[in-house]
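Derivation of every value follows stated rules applied to the coordinates shown; laboratory data play no part. Note that the structure is predicted; figures quoted are calculated from it, not measured.
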Structure 1
Amino acid sequence: MREVLSLSTWRLSHWLIFLGSALYVTMYVGLIPPAHDVMSWLASRPEVVYAFREPHFGRADALILVFSTLFLGPLALFIALVFLVFIMAVLGGFLIPVVRWFRMPEWVANIVTLALVTTVAYTSRETWMPTTFWFLGLLARACRIVLA
């Protein structure tokens with residue numbers, strides 16, 4: 001019984017079940033909106049309302065976008081994750097001598113590096129957030145057209 005309560009012994013399946021259950025409970029309670037409402041909001045954004053309206057190739061374009069995203073999306077996410085790990089390793093490599101000079105543990109460099117990367121992402125959100133919302137809206141609109 002002690003092994004079940006210890007979080008360090010959980011496998012990937014345990015974590016996925018826990019995260020899925022937590023997401024379901026938060027949606028059931030109303031802390032976050034259901035996925036259907038979020039998809040409708042994204043698909044009705046002004047910059048993507050007129051996407052895929054071409055009468056001959058609109059549905060085919062939507063299908064190509066959904067297909068490409070499903071198959072190339074995990075590769076793009078993996079590349080982004082590798083890039084993030086690389087950036088954190090380089091910044092951590094610069095900070096570890098400084099942290100050792102102050103006689104602090106090395107995990108302090110990891111926390112400072114993560115805080116620095118998070119701060120840069122937050123302060124530059126005007127650059128990447130509109131493009132992300134545009135793509136998610138385009139994908140939601142394409143899914144709506146393909147499934148209709």
Structure 2
Amino acid sequence: MTDTTHSMPSADGADRSAGDLVKDLSEQVSRLVRDELKLAQVEMAAKGKRAGAGAGMLGGGGLLALYGVACLLAAAIIGLARVVPAWLAALIAGVAVLAAAGIAAMLGRGQLRKAAPPVPERAVGSVKADVAEVKESAKR
């Protein structure tokens with residue numbers, strides 16, 4: 001009777017050659033990099049969709065607000081025209097609108113400067129954890 005059992009590698013890889021271990025490491029690192037890139041791609045796609053929808057809604061709301069402000073501006077000019085000449089009422093209203101626009105622009109510029117660039121945070125965190133794990137494993 002012949003022995004058909006084969007020696008199974010142990011869990012710690014003691015029965016495997018160094019070449020096999022290096023090959024496995026290379027394959028696993030390659031798979032890990034591909035998976036991390038896929039995660040970053042999926043995360044950025046989701047953020048892009050959300051940003052696109054938000055930008056569309058913001059644009060629609062801004063357009064409606066513009067029409068509303070135009071109506072209020074016309075009402076203010078008509079109201080002021082009862083007290084001062086119409087041209088002066090329009091000038092006063094125009095200066096007030098431009099002042100409000102300047103303040104809004106300065107506030108918006110400040111917010112843009114504070115904004116961080118879009119980064120796939122989960123993917124970056126995962127890559128950092130992977131690098132730390134590889135470094136820890138290399139020390140052993």
Thinking of 1, 2, which structure, once Cα extents along the principal axes in Å is computed, gives back 67, 44, 28?
1
Relative contact order in percent (Cα under 8 Å, 6 or more apart), calculated, reads 30; among 1, 2 the input was structure 2
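Work out the source of 22, 36, 36, 6, 0 here, i.e. which of 1, 2 gives that when P(r) over Cα pairs in 10 Å bins from 0, in percent, for residues 30-77 alone is computed.
On the way: 1: 22, 36, 36, 6, 0; 2: 23, 23, 18, 15, 11, 7, 2.
Of the options listed, only 1 reproduces it.
Which structure, out of 1, 2, was helix-only ellipticity at 222 nm (-39500 (n - 2.57) for each DSSP H run of 4 or more, over all residues; to 500) derived from, given a value of -29000?
Working: 1: -26500; 2: -29000.
Only structure 2 yields this read-out.
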